[in-house]
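So, here come the structures, one by one.
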Structure 1
């Protein structure tokens, strides 16, 4: 399976068993604290996340897969380059994983091919593939199967690959030998906790999604809390800060797949340029992208917040004019964020 996985673009393949009972108390505590915010699907599925055989009856083992996503042309020193984008208030910053093709489609297709290769060897078998698409404890399964360990930011970390990778799983009805987990190597480092703009990592290994910029810009459907808006800077889709600060990501691997190459539409563009997209242009330019799922309304909401933050740094006549041109947008959500942005002033 490892060989087949490499041929399909996966950097590592592992196997986990289905007994995740040790993860249940932590999952329940996270839900009880409301750290999942408005992601109702997290609580709706309850402990099914920690009970794979309930999610897919007949599951005996879980094949785990890791796929690196840094573009092939990512230069040395990329972490510093990405941090520098945050110092340019007029630039729109999209999380690195979302600058290429939608990873859901890439991984699903290749997991299906991997399952096909397994079937060609053992014959027909029961299976179901997932990638961030069902109630699956992905990081738990990854860490149990040797894909890495859970970092303090709650993401999976690998000594040879950092954390810039996607995870996928195939639930199977085959009894496969589990691969051994690896030891943790965060030591005393708290770089991810210290750098988080909104203090969303409330304790090591504990994330309050309600404060996380990735949640706020992608999952959160309503108004972004006013007290968090100034902390979001120019991040309009996701946030990479905890990964950029992680020392292990100096070992992050480049992807061999062109699918994750960054597109010009999503890299180095100005807030004004992206705010000018009408809904038709938004849909056209985000076709095949993970960004499309947030819709045009949230897209404008997020950019309006970033524009307001730019105005807090210095006056940008072009930004103020772009906001004013949309001041009467039909969406109350967009109008409210534009109104907030227009009230922001440098040194005020």
Structure 2
């Protein structure tokens, strides 16, 4: 694993110190890239250090009202969406090439941002610390309501799925040891901590971004879906809605969460041939939401494996048929609009 950290120093930190960049306004969207929303501890070579955490912001533009739902010369405050990328906690980012697998082209984080922003949402696409950086979360297993046993989260199925992802990336394989299972647990926890930092930053800077801090949703795919569940349900963060797509179960003990019952409206989505880990975790997620009296909806994407584009057709538990992106838009309209 030490060789992995050395490779990281050469490839993973380039550009982290870049300053915010304001891109051109077009098609109802104004973009601002590389905004620092916080920092997190990583330990390449076993030596702890802090690195900046960055986000891109997509804002509806009043200069291009023909392309947006916005008609006012001075719009806002807008509802907001924080989008969290996937990648098995090992890869992915704010801007990336389309990922192709099993004849499917997976929608990128910026695709979701460009879908939602013209509809009148400020979208924050965030990065977070990855396993390849050897992150050090602020908490340990069993603290702050977390499951005390690492193996309760890093199950054999999760471990094998991660090994497949690492193999596809050409990374050194892990061994089924307590040390390597803790390594994976730390990556999951660090991602959740970082997404919560992003939410806190957005709320604290609501005026700067012209958003309503009481109308913020979070969503993401795969690892991003798990992070969304950890923040919205596990941490009970102040989110108006969440839409985890193909996400695994949370790092938190279910029982105290059920007792509180303070869950945001939730749109769950999985594909017909999704990862065994995700489909295996789904009954426990449903049980948690039901026991906590959550307002939730479940939708399926037929014919796809774990990766699917936002244009793919989804089937809702209410009998509706809609594209993944359209279903998300409808869900946000129901929960973020006054």
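Mean count of other Cβ atoms within 10 Å over residues 31-38 was computed and gave 14.8; which structure, 1, 2, did it come from?
Value 14.8 for mean count of other Cβ atoms within 10 Å over residues 31-38 corresponds to 1 out of 1, 2.
A value of 1.99 was derived for Cα Rg over 2.2 N^0.38 Å, for residues 79-126 alone; which structure in 1, 2 was it taken from? Provide the component values of the computation, followed by the final result.
Values: 1: 1.99; 2: 1.21.
This figure was derived from 1.
If relative contact order in percent (Cα under 8 Å, 6 or more apart) is calculated from each of 1, 2, which structure is the one that comes out at 23? Matching structure: 1.
Hey, distance in nm of label points 7 Å out along Cα→Cβ at positions 55 and 255 derived from one of 1, 2 reads 3.5; which structure?
Details: 1: 2.1; 2: 3.5.
Of the structures listed, the value fits 2.
Looking across 1, 2, the calculation of FRET efficiency 1/(1 + (r/R0)^6) of positions 63 and 159 (r between Cβ atoms, R0 = 41 Å, to 0.05) that yields 1.00 traces back to 1. Assuming 64, 40, 39 is Cα extents along the principal axes in Å as calculated from a single structure, say which of 1, 2 it is. Only structure 1 yields this read-out.
No value in this document is a laboratory result; all are computed from the given coordinates. In this text, all values refer to a predicted model and were calculated from it rather than measured experimentally. Cβ atoms are built from the backbone, for glycine too; each structure is taken alone.
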